[in-house]
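Multiple structures are listed underneath, in structure tokens.
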Structure P
Amino acid sequence: MSLITWSDNFSVGVEEIDTQHKKLVQLINDMHVMVGSVGRMAVNGAAHTGASPDNHMLSIDHNEMVMAEILERVIDYTDFHFSTEERLMAEYEFPGSTGHVHEHQRLLAIALELQDKLNDGQARITLETMDFLKKWLSHHILETDKLLGKYLNSQGKY
């Protein structure tokens, strides 16, 4: 089941940005699927009789590694996407760029901190993490990026 379902409501009216937003939604949905499968594995593994605890831990560790790889893809693509938006803001002299860029920087800082903690075994990606990403991305697209899209459209960029 998808965490975020793309709809035309998310469109900002700039094809390049909308295409990248769709890719971000897909990456976050992929991570959500993995979070759910790790949770199911932990519940099913605990109830499964005859399974070695060591074998169970190897499976969870493998899934955690896969999740770390997915998080890295999300971070890398988010950075690429933010660079695209920031390039367009500079090119078209978007007056709201300072606050917009600050939002980008805050999310990347949070994501990189999570990645460091995940890699050090101090954190896990949970359903709460996924809920945060969903709310942040939805708000950012529907509020902040919509303003950018409207401005870019007024400048002839679609």
Structure Q
Amino acid sequence: MPRENRPAHPLDSGSEGPLSRLLKQAEQHRRVETGILEALPGNLAECCRFGGYANGELTLLVPDSTRASQVRFQQRRIVQNLRQDERFSQVWRVRARVQPWHDPRPRTARDRPEMTAENAELLREVAEETEDSGLSGVLRRLSSHARKGQ
């Protein structure tokens, strides 16, 4: 097949396919986010992400309500810093939207505290003195969780 008849690769710079447009939008989003993060105070720049911009209202994504309160509290200073950049000269309000990040680290199993033989004996004694048969049975089963050989 001659080269001129092959379809263009979607990642080629000359191509205006949907993937190329999407990559351009992603790059533009990254540049805007970098400019916004530079205008934020240091403690907020580490955790905020650019969510969107519409009608002079900038939306920042924050991981928790504490950071959202910090954004609201420092909104006036953030807007002043943003307006120094001509791209954000029309910003008049900053909204904080809580969106917890996904933590990719797997959870580690925690060691369960061991029940001592003394505590197991106390549970058995309470089970014998308890009149409620259901509660007594639960206490006996719980006392059986003590480590053997102590």
Among the shown structures P, Q, from which was the value 3.6 of distance in nm of label points 7 Å out along Cα→Cβ at positions 19 and 131 calculated? P
The value 15, 17, 15, 12, 15, 8, 11, 7 for P(r) over Cα pairs in 10 Å bins from 0, in percent, for residues 83-138 alone, derived from one of P, Q, belongs to structure Q
Source structure (of P, Q) for Cα extents along the principal axes in Å, computed value 85, 59, 28: Q
Could you figure out which one of P, Q the value 2.2 for distance in nm of label points 7 Å out along Cα→Cβ at positions 107 and 123 was computed from? Q
Between structures P, Q, where is relative contact order in percent (Cα under 8 Å, 6 or more apart) highest? P
Kindly point out which one of P, Q the value -26000 was derived from, the read-out being helix-only ellipticity at 222 nm (-39500 (n - 2.57) for each DSSP H run of 4 or more, over all residues; to 500). P
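A short reminder: the numbers here are calculations on the coordinates, not readings from a lab. This is a predicted model, so every value here is computed, not measured. Cβ atoms are built from the backbone, for glycine too; each structure is taken alone.
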